[in-house]
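As C-alpha cells, here come the structures.
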Structure 1
Amino acid sequence: MDRAALAEFLSRRRASLLPADVGLGPGARRRIPGLRREEVAQLAMMSTDYYTRLEQRRGPQPSTQMLSSLARALRLSADERDYLYRVAGHPAPERMPQEDYVAPQLMRVLDRLQDTPALILSALEEALVQNGPATALFGSTGHLTGWERSAIYRWFADPSHGRAMYPASNHERQSRAQVASLRAAYGAWGPRSRAAELAALLRERSDEFARLWEEHIVAQRFADHKVLLHPQLGEIEVDCQALFTEDRSQVLLVLTAPPHSEAAGKLDLLAVLGTQEVSPGSDDGPPNWSTVSP
C-alpha cells in the first residue's frame, strides 16, 4: 500500500469534481473548489473520519469493497479505478463486467435525471444504481445478494416474484428478451464469464430457460415499449430508452411517457414517492408499498 500516492490521488480527484458533477446541490459558499471530504464519504457510504484518515496517510488499508465505493463516488474511469486499487495494495480488477463498478459517464447522466425513472444495469441486468422514481417503481434492490441481484435470474428462478411487474400476456415476450440479452453477454465475454455461469445455473433450474437458450436468440433489447404493473398505481405504459457504454457492458435505462398522458401523470407521482422513504419489505417478497412514509 502506497499511502502517499493513495492520499494524493484521492485529494486531487476530490478537488477536480464539482457538486453538480455528482448530483449534489451547490450548498454553502466554498472556500476551495471541489467536493468536501464529508461529501465524498457520503457518496461512498463510509464515515467522514475513515475517509479523512485515508487522505491524511494514516488510515488502514481499504478493502476492495471500500475501493469500489470510492471509485463510484469519485466517478473514476476504468484506468483511474485500476490505479486506485494498485496504490491501495490490491490487484486491479479484471477488465470484465464488474458487478460493483459503475461507468462514470453513465453516472453523470443519471445524476441529472430526477423526475423520471432511470437506472443503470449491468450486462446481467443487475441494478447498479437507480434514482428515486426508479426505486419507487421497481422497489429497492439493495438488500439482494449474489445471483438474486440479476433480474434475469429472478425472472426464471423465482417467477412468482420476478415477473410481478409484467402482465401475464407479456411474459413470453419478456422471457425471450431476457434470454436474448444473456446470450449477447455470453457472446461478448465468453465461456468463463459470469454470463456463462448464470446461463449454466438457469439451464439447471428452469426448463423454460433451457428451451429458449437452445434457440440461440441474441439481442440487447432494452429500448422498448413496456406495460409495467405498480401495486398502487396499476398499469403504467412507458417507453424505454437505452444509453450503453462503449463496450456495452452497462446501460442507462430511462423510462418516459408521452406528455400529458395518464402514464405521464403516474410517473410524476413516482417522482414524488421517490423522495420519500420506502420500506424494502421482507426478504421473501416484493417491497411493502403500503409503508411509504407521508
Structure 2
Amino acid sequence: MRYARDYVGTYYPNQEVVFALHNEYCKEDKTHRYAVHIVINRSDLSTGKRLDEGRGKEAKVRRASRIRKMDKAWGLKQVERDERNSSVHKKQPSKVEKEIEGRGGKSYKTNLRELCRIAAERSQDIYEYREMLEGWGVDTQFRKGRLYVTDTDNSRYSFSLAKLDADLNQNGLNRTFRANVVADIREKGRQAHEERVAVEAERQRVTGIRDAYLEDMRRSYLDYRKKVHGLEGTALVAFPKLELKRPPKEVVDDPEVKRLWL
C-alpha cells in the first residue's frame, strides 16, 4: 500500500483515487501475493482538466517505465530477468475455462493452448510452426503484426497467441525456435559422431577379419610346402592339392585377399 500511495502521489497528485487491496492465492504454484487495484478519476481537481496520457500503447509503455524507476528506488527487482515471476501462475485457465472443467468438460481453448505449446517445442521457425498447427486443424493469421490462432472445429473465436499463452509471444517463440535449432544441431552432431565411431569400429572389425584370414592362408601354404617336400617321387595324380578355406563374406572382394589367394 505504501508503494501504491507513493506511485499515485508522484504521478496523480491532484486526482481522486480508490485503492482496492486483496490477497491472491495461486493453487497451481501454491503462493500468496498481494494485488492493489487503482481506480483514478481522470479529472484534475486543481485545474478541472481531463487527464490525457496519450494512446493506450504509449501510456502502457510510460507506466511500465515509471514502475521500473520506482522499483529501482525501492530496491525491488524481478525474480528472473525478463521473465514473469511465476511461470505457473500465468498459465492458469481462465474463469470460463474453469467453469467448463467444473461441469466435467474440457475447454477447447485449453486444447488449443496445448497444441500451440507442443508445436513451438517441435518447430525451428515461424513457417514450420504455422504449417504444423494448420496440419493439426489450427488456422493461423497475422493481424497488425500479431499472430492469431483459431480452432477450426470451434471457429467462432480467434485468440491472440500472446494472450493465449504469455510464453508464446514473439520473443518467447523466437527464443524457443533458437533453442530448437541449437538442440537440432547438437543432435545431428551427436548422430554424426556416433556414425563416425560406428564406421571406424566396422572398419577395424573387417580389417581384423582380413588380417586373420591372410595369416591363415599363409600358414596353410607354409604347412603345405613342408608336407610336399617329403613327397618326392609321388605320381602327379596322387599329389595332394593345396586347399584353402573360402574367404569370409566381409573380405571376399578385398584386393589383398584376392592377390594372396592367386
Structure 3
Amino acid sequence: MTILVFTLILLVGAYAAGLLGSLTGLGGGVVLIPLLTLIFHVDIRYAIGCALVASIATSSGSAAAYIKEGITNIRIGMFLEIATTTGAIIGALIAAYVATHIVAIIFGVVLLFSAAMSLRKKHEGAETDDRSALARTLKLNGSFPTKDGVVEYKVRRVLGGYSLMTIAGVLSGLLGIGSGALKVLAMDTIMRIPFKVSTTTSNFMIGVTAAASAVVYLQRGYIDPGLAMPVVIGVLGGAFTGSKILVGANTKKLRLLFSVVISFLAIEMIYNGLTGKL
C-alpha cells in the first residue's frame, strides 16, 4: 500500500469517525483509536496521540458555537478543567509505563461503559433547589436558553463532580479519548446540571484536557504528523457534516446503532488485549 492510498483511506475513516462521534456526542476518538489499531495496526500509543490532536481540533471548533448560543456554562467548565487537566497529565505520564495490551483492555471497558451511557435516560430538567453553598460561592449556578424562554438551574454536589472529573481526566490522558461519558455523568447525574448544558460544557472542556495530555505524548514522540494531518481533516469534516444531519435525525436510533458498533469494537479491543495482539 502506497503512502497516498493509506492517507486517503485514513482520511475517509477519520471522516466516518468524526461523523459518528458528532451524531452521538461521544466524540470521534472512540471510533478513531479502534480504527487505527485494529484495521491499520498502528501502535496504540501513536493512535492515542493522533486522537488527542483530533480532539483538540473538533472541540475548539464546536465549543465556540455552543458558547455563542449561551448554552455552555463557562464558569463550571473552567472550574472542572482544573480537575480534568490534572488528571490528564497524570494519565499521560502513567501511559508510558503501562503495557499496550493493558491499555487496550482498559480502553475496551471504557468503550462498553460509554455505549451503555449513551442509551441511558438523560436528566433534562433544571434543578431549582439552591442547596450548595460552594456552588453559590464559586458562582456556578446559571441559565440557558430554550424554546420556552431562559431556564435557570442550580448546581449540587460540586466536590463529587470534581472528583469524578479527575478520574475522567486520567482516562483521557491514558486512553486518548475525551471521556465525555464520564464528564456528562459527573455534571448530569451528580451535579444535576441539565443535559444540554452538561454535553456542551463537556465539549468545551475536552480540548483543554486533550491539550494537557497531548504535550506529554508530543514530548515522547507519540504524535506522528503523517497520521495526525489526515485524521484532523477527516474528523473535522465528519463532525461538521454530523452537526448538520443531527437537526433532522432520529437520535435514539442513532445512539442505538452506535452503541452496537461501539460494543463490538470494545469486545474486539478487549480480546486483542487479552491475547496480546495489541
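Just so you know, all these numbers are worked out from the coordinates, no wet-lab data involved. This is a predicted model, so every value here is computed, not measured. Cβ atoms are built from the backbone, for glycine too; each structure is taken alone.
Things worth noting here:
- Answer label among 1, 2, 3 for the case where distance in nm of label points 7 Å out along Cα→Cβ at positions 45 and 69, calculated from the coordinates, equals 4.0: 3
- Answer label among 1, 2, 3 for the case where Cα Rg over 2.2 N^0.38 Å, calculated from the coordinates, equals 0.97: 3
- Winner on FRET efficiency 1/(1 + (r/R0)^6) of positions 53 and 197 (r between Cβ atoms, R0 = 35 Å, to 0.05) once structures 1, 2, 3 are ranked, highest first: 3
- Structure from which -24000 was derived, helix-only ellipticity at 222 nm (-39500 (n - 2.57) for each DSSP H run of 4 or more, over all residues; to 500), options 1, 2, 3: 3
- Ranked by relative contact order in percent (Cα under 8 Å, 6 or more apart), structures 1, 2, 3 are topped by 3, which has the highest value.
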